[in-house]
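Rule-based calculations on the coordinates, nothing more; no lab input. Since this is a predicted model, take the numbers as computed values, not measurements. Cβ atoms are built from the backbone, for glycine too; each structure is taken alone.
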Structure 1
Amino acid sequence: MKRIVAAMTLALCAPTVALAGPEDPSKFDGTRYKPQKALYDFNFAKPMDGKVAFGYIRNHLKTIQEFGDPKNSHIVLVAHGNELHAFSRLNRAAYPDMYAALKELKDAGVTIHVCRNAARSRGYKPDEFYDVITVVPAAVIDIAKWQNEGYSYMYAGWFPRIKREEIVAQHPELR
């Protein structure tokens, strides 16, 4: 009797396995997501990489709108890399559309923080960034704060620092 049940089970499973294959399409899971709490860690090698990375946040926001709970979701960006040069209002001539990009994120509800320690090491004072940014004492403590509050950590990478003098040398319009 056990052999008959095993044979019938195998016979029922075999066609299913045989029908699946590399030509079959993938499936889409449009499940609604619960509120999102995400923390984006920006630490880029080049200043404009920060603007490029905004695409990830925009996609996240768009997907929350379509499949999530935008009313109860929140995204935080903590910046402490060379993107700080583009985030400084002192360098607007070199990065003329950065303020609009940052403001778009802020208007969408994104909290934008800049590390004071990283700013200082690159030659900036806390009041030299755009008004849509809040300067915090240190990225490490701010990142830990958001993680302790249950935010998912999204890491962007680490790269060597560029000093403001190097940015000025690359962009004559800043002189």
Structure 2
Amino acid sequence: MPNSGLNETVERPAPEPPAVRLRQLTYADLPVVISIERRSFTSPWSPGMFVLEMSKRSTISLAAVDADDRLVAYAVFSRYDAAWHMMNVAVAPEQRRRGIATALIEGALARIGPDSPVTLEVRPSNGSAIALYETFGFRSSGYRKGYYANGEDAMIMWRGDPALAGVPAEATAGT
């Protein structure tokens, strides 16, 4: 069998960072956001849910736009009392697996800061999202039974110390 000339141990160059820039999500973005939302989730947020979260002073809502200034992804993080909550992150299906969600989460977490606790819910069946969140230091801390519209449970994940947000230690023990 001929040799391909490639050595499997040769380091491959790191993938280039996504060619997107982050900016504040605006109400004018909502038609595109709703389109991405409906193509991404079986139980999509309504336009009113986005308006409600974006209207809060304590919300970080980011858009990822490509070189042609087209919105390709978004993230919404809201602060509730002493903790931040990753409410919604979605990337247009045709733009996935390019590091865009990573860029959005990094951008939001940079604004939040390293010491603030951040939580999220994710479908336990969504292994790729769980793996992504773990790269940012999120760890499983329990489940919400029947959280999703189809009755599926949600895995609760935290980055940072949930106790700083007033979560009792016994609520996250054994996970």
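Thinking of 1, 2, which structure, once distance in nm of label points 7 Å out along Cα→Cβ at positions 96 and 120 is computed, gives back 1.4?
It must be structure 2, since only it matches.
I have 23.7, 89 for Rg and Dmax of the Cα atoms in Å, calculated from one of the structures 1, 2. Which structure is it?
On the way: 1: 23.7, 89; 2: 18.1, 64.
Matching structure: 1.
From 1, 2, which structure was helix-only ellipticity at 222 nm (-39500 (n - 2.57) for each DSSP H run of 4 or more, over all residues; to 500) = -12500 calculated on?
1
Of the structures 1, 2, report the one carrying the highest value of relative contact order in percent (Cα under 8 Å, 6 or more apart).
Comparing 1, 2 by relative contact order in percent (Cα under 8 Å, 6 or more apart), the maximum is at 1.
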